[in-house]
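Next up: some structures, all given as structure tokens.
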Structure 1
Amino acid sequence: MTLPPVPPTFRQRLSFYVETLHTLLRIDASGYFLRQRFISEISTSGSPKAALFRRVLPIDSLRFRIFLAIIVRLLRLYLRLETRRSSSRRRTLPHTPEVQRVEQDTRELHFLRPVTHEVVVLIPVHNNWATTELCLRSLMMTSVDTPYRLMVVNDGSTDETAERLAATAGIDVVQLDENVGFLRAVHAGFAAASEPYVVLLNNDTVVTDGWLDALYDTMRHDPTTGVVGAMLLYPDGVLQEAGSLIFSNGRGVNYGKGDDATRAWYASPREVDYCSGACIIVRHSVWVATGGFDLDFAPAYYEETDFAFSVRKAGYRVLYQPAARIYHFEGVTYGRDESPKKKALMDTNRARLQTKWTTELAAQWEQGVSHQVGQSWRSARGRILVVDSSVPQTDKDAGSIRMFEIVRILRDLGFAVTFMSMRGTFEEPYVSQLRQLEVEVINGRANYGLEIHRLAPVLRAAILSRPDDAKVTENLVRHFAPEAAVIYDTVDLHFVREARRATVENDPSIEAIAEEYRELEVGLVRRSDATIVVTDTERDILNDIVPDATIAVVPTIHSAHQRTVGFGPRRDILFVGNFNHLPNRDAVTWFVEEILPLVREELSDVSFRVVGSHLPDSIAALARPGVEIIGWVHDLTPLYDEVRLVVAPLRYGAGIKGKLGESASRGVPFVCTSIATEGTTLTNGSECLVASDAKEFAEAVVRLYSEEPLWDQMSHRAQAAIEAQCSPAVAKVTLTNLLDSLGL
């Protein structure tokens, strides 16, 4: 499930933007943050409307602030009126097409019994055959890959239920002679189940395609999980529950109830306090070990909450899985109204829960709207916000691999993580890759101020990556979450990179850019509680400027791959890089125009293969005999198994070079410049060959390409060196020590 940059309908877009503007104005009445937002959005747009706006309402003018204040107030008034109207008519909205399709189907019910299976779907029923039939029809019509047995527990129904079930092929029926109530009916169903996984499904539900696959895959791939619950929707598509919360006073809340179900807030799997029993998958062994639903909570209410506490006490987790979408006709059994009988029953069972779990409830959050964000996402160590320019695209650049691994490490250390993308688009499969780590992924391009405000009450730390994104989010974090630690992740020192570029290109305007970055980056280092760099060299540069700064080195992160192809079958030379990065464009151009002709004088049949994302026309135009411009490749493994060596002819840049780490981790040796090896432990003549000019570089390429003993030596040594410096385990130790030093 992906979230568009802005919501689709006019009213949703209006609410989206007005709330953002209101938040930014509340931070600073002068409109400083709001102007920064408009600068980043409007000044970069080439549309005629943006140009007209810039002429009529300069963003630094008084009339701009007056205009904006008036518009905000008018729109907020409109929204209040519209919200009242929409809330009064919401329950009259039509059912979604998914529900209507099931309601309109008239085929005969029938099910096929699986040959082999691990899952049983258990549905307790009592009367209300029409409701049960709709649920069964949705199961019959829904597409899933997971084979399952269907079991219905008929809890002493007195209507046509028994006869209709008996006439339906493929259903196993557990017949109870008298009505024993929901909890005892569930126990009877579990007693009749032999499968390792049991899905408890209310009969007042309509399932959707893939629902069971999402629950089953989550459970079987994570042995620490005991229960997984679905996203529950009202029949009109409005969110009913995205996991549930329990506060210290024993009162519960269905997270997101009544909200837009497509919000990114609800799109990630996560550990929760409990999930409503309308649709959960339970590890059968966990049910047996805990005793299942406590019959003291009969006939209903708080039994799922109590069970979740028992599951955690047994050492298992309770998860919410949004990919399993279930429509739930809430209240068919007990009604939606707060009748005296219902209220009394809930009060009795809440008191019972408080007595049984006094110690555990004391560790829960106090009841409060501002606490729902923290309470909705259970974590041992609290919430960390990670800000970067885009969602990591792990098959396109080494920086993305590094960021993805940092997030993975934070999750392994017990933190809940919100990842906020500031500029990039929400693309699959990259968003889902993060969400499968149980990370909340937010598109901050349009509403970063509002999101930081939402997270602030529960934020323990923020990792702000890259200077351009850190400068617009740092003040917001400081304002809304003053107790949170701010960690600045340089990614690389931009002012160092730009200064070197200015030298290579002999351009004073680039020197000015470098100086601007120096002021920005040094300021961020001074104000942050800690700074992360990628090389010892950059740490030393910053320590000279800011001696008292806390600085940790987290380089690019690479896992070693076993080399399966030796020297003999390999051929050709490879360059890999993201061509949004200007040093990579310069490197390829220099190699093709000045180095490769010298190489081909000795190795006439060698080809130079160029691979990378965001390929510009200037690089594509370099294609010629002996130069193969490939562009982006999703999986580099076949190429790394084919080529004989990699080159990194970088003439300027900063930070550690991911292309070398990736090449070394796969056992492919390389020739490079000293700029390329900066920050690594790789040394000339031992793990690689280093050259400074075109002639020397070409000679090194010919030598390494031709001498098998040298090639084999450098293949093994470079892989060992990168493993010792850039493995995930090394990065985890560094981040653990840094976070511990900050009291996190």
Structure 2
Amino acid sequence: MKIIFAFFTIIIITPVYCQQKQYSMEEATLGLYSNLAQDELRQLQWIPGEPAVSHMVRTIYGEALVRKKIPSLLTDTILRLDSLGQQIFGKQAFRLFPEISWLNGKNFYLNLENRFFKVTKQGAVWKASSWVTLPEDAAHTKLDQAGIQFAYTRGNNLFLLDSVGKTHQVTKDADVGILNGQSVHRDEFGIEDGIFFSPAGNYLAFYRMDQRMVENYPIVNWDNTPATIHYAKYPFAGRTSHQVTVGIYNPKIGKTVFLQTGEPKDQYLTCVTWSPDEAYIYVALLNRDQNHLRLNKYNVQSGALVKTLFEETDPKYVQPLHSLYFLPGKKDDQFIWWSQRDGYMHLYRYNTEGKLLNQVTKGEWVVNEILGKNAKKKVLYLSSSKESPLEKHLYSVNWENGKMTRLDEQPGTHNGIVNKEGTYVADVWSNDTIPRIIDVISIGKKGKQTVLSSKNPLLGYDRPTIENIQLKADDGTPLYGKLIYPTHFDPKRKYPVIVYLYNGPNVKLLSNSFPASGNLWYEYLAQRGYMVFTMDGRGSSNRGLKFEQATFRHLGTVELEDQMKGVDYLRSLPYVDSARMGIHGWSFGGFMTTSFMLRKPGIFACAVAGGPVMDWKMYEVMYTERYMDTPQENPNGYEEANLLSKVGNLKGKLLLIHGTADSTVVWQHSIDFLKAAVTAKVQVDYFVYPGYEHNVRGYDRVHLMQKITDYFDLYLKP
């Protein structure tokens, strides 16, 4: 099929005499978080009850927490870092200001390794005092909304420290195969924690996950001699999964009731939400096939089902990701529900009896976040991809009539922080050519004040030209890509190309944000004479359900065909050396990288695949069965995607990289691949990172990126 493409170019223009500096590998890997970071207002947040924000500034005494009044922008110091250290430890004890959380306009707190300190305004000064000390092994700590009770876990059990200082042991499960108060379902379905205080703090809801029936998987710790083994519970696709329930603890009587969520026991429970009056709790029940969801309402006192408010089905899958968002009103009986039922992630207004009142947002675009609300105006503030899948903008929307108003003005990627009253939004944004800007928008008055305009930290560096590319999939769907040219590009030369890809669910690589490359390692490669190409194909996020579900039951097939459009485009360019093309990806991208080398052999001369899935039967239940069904239901799809049976197809050079403690894509994926390579008499290069989980973080990442770069230099340079 003929490739149809259009493109527009964004050229980074810098005087030639300034384009001298070359990135070090450390800068290319970590620079955006260190010496090449954009200016920021660290820990920017609204102060409760005030038209003011707080943030950190650097002073000769170290950091200081300041208050900036809106709209005057007058700034005063709340507390200096050296003063905080003196008050708590009697000495300067901090390099950076610890993370703070405001309780109200006159109190905030910080957590120092389970020692909580409250900082209170006393007259004109702020004083720090010891507040609460939790056990050293306390984890998953959570405060109630009033900031007077603490819930936490110790081991596999849940504890509550109430407002009068009494400690309640909420659960007493002796078997470590039962976890209480922790996130469940391997953090799928938007689940981030396992503790849910009721609005007034009178009850404590929590997840209880029984995974005793799940197979043990050994994770080896090589730090000891001899090495030791930790057994993780890993539910493989098509095999036994864990069982989850939701408990509600009443500290006044010291008793727990469990919601009567029924059978089958391996269903998924998510979107746990309290009613504002604490009389009910709502839970979305999703069947293991993930194609049928029920939103249920339960009685808090008995745990009994009150009613199913509504159901959602989809022939492929339903993916709930958000809790209910209750709207203010006389009865507090209306909420927002997120759904992709019309093909795009949108907001729907329901009442608590399950009646649909209206669809709040609609169109061929997705809502990204709800940022806040204004009760008086009956509006929500949200971000969405309404203008472009490559951008994110801020809007207000009336929850009754759906009228939308865009709040920002400039193209780019905008993230908003809305004050509690819904009168101001701090708009943190950038685009391909403009580093971070923070504007405070007065929503009612439609005024805007710039409180930060970052200098360009990359001035003086030898930077490449970057071109945005638009291709078309076989079905005509637009595909967005980005081509990074070598610095000092000469169209008469031929250059090696490195393709970086992910192309998996819930992730997109491209956005209109700073820097235009998206990754300084790409620019480092451009300085070394490479072209770099990346593209989001079908299966990736932010494009709607049809775009994402195109890969259903056939992971790695449609994605390959879409990425081949990019390959064909590159081959059509007279300055691309088709014999010197490399490819790299991690996790799903590692699966895609290895898939290319085995299912499309000969296209790429070399590849680096990190943390790759090799056989989807060895990946976890929740993610895999959503996109592939079970191995029993879809044996052909699993075999089609199985890379262990295709090792003999390898042409070119392949480097596999894995962390030895990876509990996401377990180490066995690449170990089994090596075994298959030996059997097939195929040579494969291999490197492991001892003790690392699913990726290599921190300073050791410099070593990783040097390893990858050296591999490409070895096989792609003349």
Structure 3
Amino acid sequence: MHYTSEEIKNLVQQTKEFLTSNIVSDFTELESLRAVIRFHEWQYYVQDNPLISDYEYDLLYKLLEHTEAKHPDWQTSDSPTQRVSSDLVDQFQSVEHLNPMLSLENSYNSDDLQDFDTRVRKLCNLDADATLAYFAEPKFDGGSIAVIYENDYLIRAATRGDGSKGEEITNNARTIRSLPLKAAFSKYGIYKAELRGEAVISKSKFEKINAARETEGLALLANPRNAATGVLRVKDASETANRGLDVFIFQMAFAVDANNENVLFNQKNHSDWMQILDALGFKVSLHERKVCNHISDVITYINDWTAQRDAYAYDIDGVVVKVNELKFQEQCGATSHHPRWAVAHKFQAKQATSRLLTIEFQVGKIGSITPVAKIEPVQLAGVTVSSVSLHNEDFITARDIRYGDQVLVERAGDVIPYIVKAFPELRNGTEKVIEFPKECPSCKTSLIREEEEAAWRCPNFFCEAQVVQRLIHHVSKDAMDIDGLGKSLIERFYDLGWIHQMDDIYKLDYQAIAQLDGMGEKSAEKLRKSIEKAKHNPIHRLLHGLCIHHLGKKVSKLIAEHLPYVLDLQNWKIDRYTAIKDVGPVVGQNIIGFFENPKNVEMLREMERLGVNMMQLEEDRPRQFTADSAFAGKTILFTGTLSQMDRKEAQNLAEQAGAKTLSAVSSNLNILVVGENAGSKLAKAKSLGTVEILSEAEFLEKIRSN
């Protein structure tokens, strides 16, 4: 199956039309919809280059299902609803699965899951009060494979293919270290078994792969799924070995004894087989899976994973829910497309396709020029995204992003949207190369690019755009934390001529503010109190709020520990900075340059006159802890919900007691403090066997005893 560039453009256009429609009017239009779905299946399974998100594909598939259900006479034997999508290519031998590898029905909300539960109960003749256990586990986003063991040895591995047949990839599978070459199935009376699993690559390995590809000038892989599936079907097995795949087994699909008798039902539950597979040495999501006794428990489990999915080591795009008892699975049966005893709950889409319309070049607080792409609005993880940072010129060049391009957009951590890649194969000739400006968009000063820095910068310290951005940063949560004085008010006050530099913030006319539209006396008084409170901040907040290049939160705190009085920095030489651990000469020189400017010193003196604290407070004093402290020199991590303090307060307490906080469980972790609803981090820490696990109360007791 191959498509010309013209056919691809037509199919992409039809895709857009079907995604905005919920009606198929006639048989001819239905055939067009089928052609569109077949095209995207080919892009996804054969080319490993999806042009739409999974969610968008599901919308197309559901439209097809709905239309065929409404018009049964329009259904054809070659419809995508009548078979599982195919990923067969010519270079590998086609082999038949011992049992069909079906797709899963999708759900997107708790109502879908309740409907699934109702259907299962009806098929199993169970009333609403009867116990019905479900097996739930994360849905890995990788490539599905089937592996066969005979007489305890791995004899074959294959891709899912069309569900009935797949491509044999045995040599490649043998290189995957998480897949045993021999497993003692005979111990359980099994002579031949077929297992189902998902081949995946961890996020950390994926980042290293892309970093290496970027160094070599190769195209970046879009996501860990592409990195895994693309290397399953390569001719040289050493390439598969170098990629570092993992295989998570999720099902015992076939099992017979030496007499070819079915022994699949020798175990009562799906979870029993997973325990056996774990014992045999397979990777089976040991700490992530859960047997739930009611569909409401399943929903709670899904909510927990929705919250922690981004902290997990692998990409997951949902949760798979299966009826646990094998007897009930058999009673439910299957359609030609999916088993009736399982459902995949899909998380909200993190990726979607859009079109780049234009670019705004924004000026930051230190003059860095950031290109921000304006795209056709698209829904991602529950929000509408229309602006995406392109970071810098190198980012645009490396990905060959152009005006008018179709692009793949993702929300990293469900927070920050970014463009994964463009689709050059969809260009029609109207796209234009993006030219980075040579002058500042605000003040027209010629831009400069320092050696070893990625960003172009405007060197004009008094550039109006920079001035406003410095003021916005100064009042931000990470700096002076002036509640109620955000970006919009700063810009408004600047336009009114009320503030031009930082000291102006501390001499605002609150009576005039009260007269502004949308403000009033209460708002003005609230703002006054916030500013008065900020005047008493510790000096590390003030230092960070000065917008000195490279002077971030961490270095500001380190310097503040050695600084009795802010204006003493006028006399500091470079060796005073470099004598402080983790403070380098670059930031030291930048601070020296700031204090060599008389206008900056005059501004700080005016702020001091207005009541802004310039003296070291208790919070900025060097941390004192005894060498025999329970936390001295230890690494610590907090997980779950803390009831007596927030996470940041707990981390500060630990650091003050001599500990270093980590962000993930690893062999370097010494202490894990566990709050309520702790998830996979607790399970992983227990599995290491070297981590001291404390409750919140135990942690606080040790802090007090210090």
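Bear in mind these aren't lab numbers, they're just calculated from the coordinates by the rules spelled out. If you're wondering where the values come from, they're calculated on a predicted model, not measured in any experiment. Cβ atoms are built from the backbone, for glycine too; each structure is taken alone.
So distance in nm of label points 7 Å out along Cα→Cβ at positions 357 and 389, computed for just one structure, reads 2.2; which one of 1, 2, 3 is that? Going label by label, the one that fits is 3. Among candidates 1, 2, 3, the computation of helix-only ellipticity at 222 nm (-39500 (n - 2.57) for each DSSP H run of 4 or more, over all residues; to 500) that gave -10000 used structure 3. Work out which structure the value 0.90 belongs to, where FRET efficiency 1/(1 + (r/R0)^6) of positions 261 and 469 (r between Cβ atoms, R0 = 41 Å, to 0.05) was derived from one of 1, 2, 3. The value was obtained from structure 1. If volume of the Cα convex hull per residue in Å³ computes to 213, which of 1, 2, 3 did it come from? For volume of the Cα convex hull per residue in Å³, the value 213 is produced by structure 3. With respect to percent of Cα pairs over 32 Å apart, for residues 69-500 alone, the largest value across structures 1, 2, 3 is given by 2.
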